[in-house]
Structure 1
Amino acid sequence: MQEFQIQVYEVSKNLIAPILESYTAWVLEEAQRRNIKTLYFLARDGYVLRQIAQTICEAKSINIQCRYLYCSRKALRMPTYYLIGDEAYDLLFLGGYHVSMSSFLERAGIPEDEWNAVLAEAAPAQTIDMQREIAHAEIGRCRETLLRSKTFCTRVMENSMDAYPATIGYLKQEGLFEQERIGLVDSGWVGSIQRSMRQLLQAAGYTGQITGFYFGMYAEPKEPADGEYLTWFFSGHTGKLRKVWFCNNLFECLLSAPHGMTVKYGRAGSSFVPILGIPPNPQEKQMIEANVNGILAGVKDDLAHGKELQSKKRCASHLRRLMYCPTREAAEIYGRFAFCDDTTEAYHFSLASAEQQKLLKNYVVSSRIKRKISRRTGTEQMTELFWPCGTAAFVRCPIKRAWYRANIFLWEWLKYSIQEV
């Protein structure tokens, strides 16, 4: 085992395992309280969480079935588009870290050989750079442009209707329609997967209740019809300080699975199967496996020795040190993870690296305020870092490093304070 894999294993065993064990134990306790007998751990963040849950259930004789459900935002959104009206285009034209015109066409499932036909209808007199990154202020104009294309709108609805039967077939096969109350377990953030799941199941005749168990949520549920949303660490209206220094991108990497994203569903004989995207490269797969093995070793060790669960307060302290004040060594280890925030997974960038230091100037509060004001009319796009405090850990001057961290903290504090008003 390479040195960095050993480091990942040890950190995962001693630091990450107790946190995920405490979260998963809470999930199981809440599920028992609601008499939920089957929990669906959603790919890919649920990969190691499911194994933790199974380990706890076996050790403590808990009668809950833990199942792994292959899914993704992409796989569940596509078959909903023809069911949800204009909300389909709200989802297709969401912003992101690195959004381009090609992103919107790829999200819609339109192959590259049809792009010219779409653009010829949408903007016949314009030359459009398909790969140019689009600023937030431009997304509305891009949406208006593409919606002028009849081909674009037609293909979105056709692709959605084509995806629906296999998706429902897979969900039925996995037993969701047999559950009076479905329990979903995931990392969280905005609750869109649970909403898509509800829209799909409801359209196919499901009348039961969905309960989601999440590590944290940045937003409140969109509407009560989507079911119950339970959070452990923070929610849309609680835990502001925890949200300020928390890095959900890093957390997702800590929950990485050694397989590709679920792209869609298909048939294999009489069964329905998930169709997966490109798997992690060999080096990253080794990191993921070391991380998973370390986490499971830590959980099993805790259970074998009867250790008490870590309090939420202590978990928060450990996460804060890792996410907001990481050592350079920790940033070098976890910065190796490749991350993508887009449903297309069309790009991957390192979570943090020394080369990204030059972008930290964009995180100074005064620069962000100026950019925020100009964004209303301008097209300037800030290149976002996936783990800003991880990149700051590479800054050698301690005063400068602390300055960047303070600016990152202050901006996040202001953002969540304004949201609470």
Structure 2
Amino acid sequence: MVKRRRRNQLDTRDFGPEGWIRFVRGTTGLETCVPRDLPPEIRYDRSLIAALSTADRALGRLGGIIEAMPNPRLLIRSFVQREAVLSSRIEGTVSSLSDLYLFEINPRREQETPDVREVSNYVRALDHGIERLKYSNLSLTVVKELHAILMDGVRGAEKSPGAFRKRQNFISPTERIQDASYIPPAPEHVLERLERLEDFVNRPSEIPLLIRLAMIHYQFEAIHPFEDGNGRVGRLLISMLLDRERALQHPVLYLSAFFEKHQRVYYNMLLNVSRKGDWNSWIEFFLRGVADQSIDAVERSRSLFALRDRWIGRYRKTRASTLLLNLIDSLFINPYVDASQAKRELNVGRQSAQNHIAKLLDEGILEEITGRTRNRVYCAREIVRILEATPSLDEPEPLATP
């Protein structure tokens, strides 16, 4: 009688000779998946060239529209925060964008949860990474710094934050390695694989940037160098490298919304590179994500700036103070505000801050959300609706699961 294997169980027979990994027995005695050196041979067929052209056009259009806006820096924080929520959600975190905003205006607020701190750490890590790459190449030291920030005080904090793993990990729907669909390189091979990846990231290349980023993201996930948090670090690297290469003048393009929407396909595409060497399908999927999220960022940016223009225009007619206009602008960075936050933003006394909030309440720009008489919090709900909205764009055909 043939014993039936579990549906997700790793089986070397699933990995053809064209697959991107080779099996190497680690010191644990397990057969582990060691990815080959980048770059692979890519077929620049009609389908791939069309996908690259579409992604490049969409990215260029996003860049042009953002640059034409009067103060594009107002968008950056909200787009980073949205990316943090969505990237963390892929890993099972359930915090919302509103939870993050409330936490950021008062980290000691009673609504704090481990999930919201996890998302806040993602924002901190992305800020840190983008700043670090302004002055240096991407190094393994920077990668470990990102991981340390991500895991600071949250779930997984006991799993060696900021250090590459010394234990075997695996990808499985259960906690049993026997059920694993993929077993990354053994710990003794991790550093050597990462050093090869670091060299690929930093050396000059004629490979188009977006295709290189797809390769880098796969390779990092295949190495899986940390005990926990690999997916989030891998997605952080996409955003950081897009910014380093000046694909856009302002960092407003993030792919986690696309990966979350097509999560099963995302994981299967990565696995099929390992099993079948199917780089073209993965790269085209990645490029579709770039195009999709570029279009989404254009629409969301336009909606936000149309709203800002309407509000600013309303007060300019009444010759409102510069402070009031500054408070409106601050809402596009965090649409939640209390008197303490307004006081800091405007550099005024508490009563003056409260008076400015009252003016926005009168116009319906803000609404009070706590129902309390003290320590009140106010929200610009129209901004939150735009940022949390499901795209209204025409949906393309659903992606098939490989």
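Please treat every number below as a calculation from the coordinates, not as lab data. In this text, all values refer to a predicted model and were calculated from it rather than measured experimentally. Cβ atoms are built from the backbone, for glycine too; each structure is taken alone.
Could you tell me which structure in 1, 2 was used to calculate helix-only ellipticity at 222 nm (-39500 (n - 2.57) for each DSSP H run of 4 or more, over all residues; to 500) as -18000? It traces back to 2. Looking across 1, 2, the calculation of distance in nm of label points 7 Å out along Cα→Cβ at positions 95 and 151 that yields 3.0 traces back to 1.
When FRET efficiency 1/(1 + (r/R0)^6) of positions 55 and 191 (r between Cβ atoms, R0 = 25 Å, to 0.05) is computed across structures 1, 2, the figure 0.40 traces back to 1. Here distance in nm of label points 7 Å out along Cα→Cβ at positions 311 and 359 is compared for structures 1, 2. The highest value is that of 1. Looking at structures 1, 2, which one was distance in nm of label points 7 Å out along Cα→Cβ at positions 215 and 351 calculated from, given that it came out as 6.6? The read-out comes from structure 2. Between structures 1, 2, the greatest calculated value of mean projected area of the Cα convex hull in nm² is seen in 2.
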